[in-house]
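These are the structures in question, set out in turn.
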Structure P
Amino acid sequence: MENGSSQHSVTLLELLIVIGIIAILMTVGVILLGTARERSRDAQRYSDLSTIQGALERYFINNNRYPQAPAPVVLGTPGYTVLCSGTATGFADTRTACGNGTIYLDPIPVPPEPQPAQQPGYTYTSSSPNTTYTIDAALEGSLNGLQGKIQVTPSGLELKP
């Protein structure tokens, strides 16, 4: 007895094919999401370093030297969270510790997590008589032709030698 409608049931093979396609699409999506997050963190690092570089140049213009740090220091850690002219070194823990000095950067940015293992943080060093500096950092992936360890100097941002 036919009622004019045909019924089609889904076979196990068709169901497995659909599940396989969904699994492949989800895998590709997760990979692309991870890459997008990595690029986002690297873009933030690049922006942070540009911000720090600009503040250091303003500091130099007003003080005729860069902040003192003959030994490498990690910016954004205790003692190095504010860049100002009210201290002997140019760095302070708080805005208050800067006294009446000019505040150039508060707070000093810290890199997004997770940080690259080869160079965690933004490591600042100046050379006596504080007429130049370097900031060592690293990228997780590739950004603007840069990858791996990078270095900021008064000349700009470049691959670390």
Structure Q
Amino acid sequence: MRSVHNLTRRVILDFIDFFYPLFKRIMPLTTFRYAACGGFNTVFSIFLYFVGNNFIFHKQNVHLGFITLSGEIAPDYLFAIWIAFPVGFYLSRYVVFQESTLHRRVQVFRYLVVIIGNLLLNYICLKFFVQVVHMYNTPAKVATAVIVIIYSYVAQRNYSFKTVVNN
């Protein structure tokens, strides 16, 4: 299993780093890797949202007994996030923030805290764009993703995967 992990990580790094010289002047390598991995995971999440919204939940409210999730929220909270979360953590830990000296369990916990913040921000933005601005669900998800990405990068870099310097 370790060899599969090492091969996967190496292939991803080689692919991303191949394009880095084009962006070297405008951003550091870690930022570029985050943009590439985060961009992939965001597009993947939007694709999952589209599939969930149109083919699984059929744009309908989902009644869970104790709460009802609206049609624009259910695909994200009941489907997309459960697949995108582990993919995003893997990419963040093993591709983007490799230099982080925090223990994996601390990283997972902090990553989860940031993801909960992402979910709250995501919920507020989706509700706002769909119900106040009257955008269609998928474009609202794209606009929301931009806002959440900015928050997430700052939080992941400075909290979840920060580098602890020992003096």
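Derivation of every value follows stated rules applied to the coordinates shown; laboratory data play no part. Nothing here was measured: the structure is a model prediction, and the numbers come from that model. Cβ atoms are built from the backbone, for glycine too; each structure is taken alone.
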Practice task
Please state which of the structures P, Q yields 59 when percent of Cα pairs over 16 Å apart, for residues 9-80 alone is computed from it.
Solution key: Q
Problem - Which entry (P, Q) yields the derived value -19500 for helix-only ellipticity at 222 nm (-39500 (n - 2.57) for each DSSP H run of 4 or more, over all residues; to 500) - result: Q
Fill in the blank from the handout: Computing relative contact order in percent (Cα under 8 Å, 6 or more apart) for each of P, Q, the value 24 comes from structure Q
Completion exercise
If distance in nm of label points 7 Å out along Cα→Cβ at positions 33 and 97 is calculated for P, Q, the one returning 1.2 is structure Q
Exercise for the section: Work out which structure the value 1.9 belongs to, where distance in nm of label points 7 Å out along Cα→Cβ at positions 25 and 153 was derived from one of P, Q. Expected result: Q
Exercise for the section: Determine which structure produced the value 10, 35, 32, 18, 5, 0 for P(r) over Cα pairs in 10 Å bins from 0, in percent, calculated from the coordinates; the candidates are P, Q. Expected result: Q
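A value of 32, 36, 22, 9, 0 was derived for P(r) over Cα pairs in 10 Å bins from 0, in percent, for residues 105-144 alone; which structure in P, Q was it taken from?
Answer for the origin of the read-out: Q.
With distance in nm of label points 7 Å out along Cα→Cβ at positions 65 and 89 as the yardstick, tell me which of P, Q scores highest. Before the final figure, lay out each step's value.
Numbers: P: 1.4; Q: 2.6.
If we compare distance in nm of label points 7 Å out along Cα→Cβ at positions 65 and 89 over P, Q, the biggest value is for Q.
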Problem - Computed 0.50 for FRET efficiency 1/(1 + (r/R0)^6) of positions 113 and 129 (r between Cβ atoms, R0 = 25 Å, to 0.05) - originating structure among P, Q - result: Q
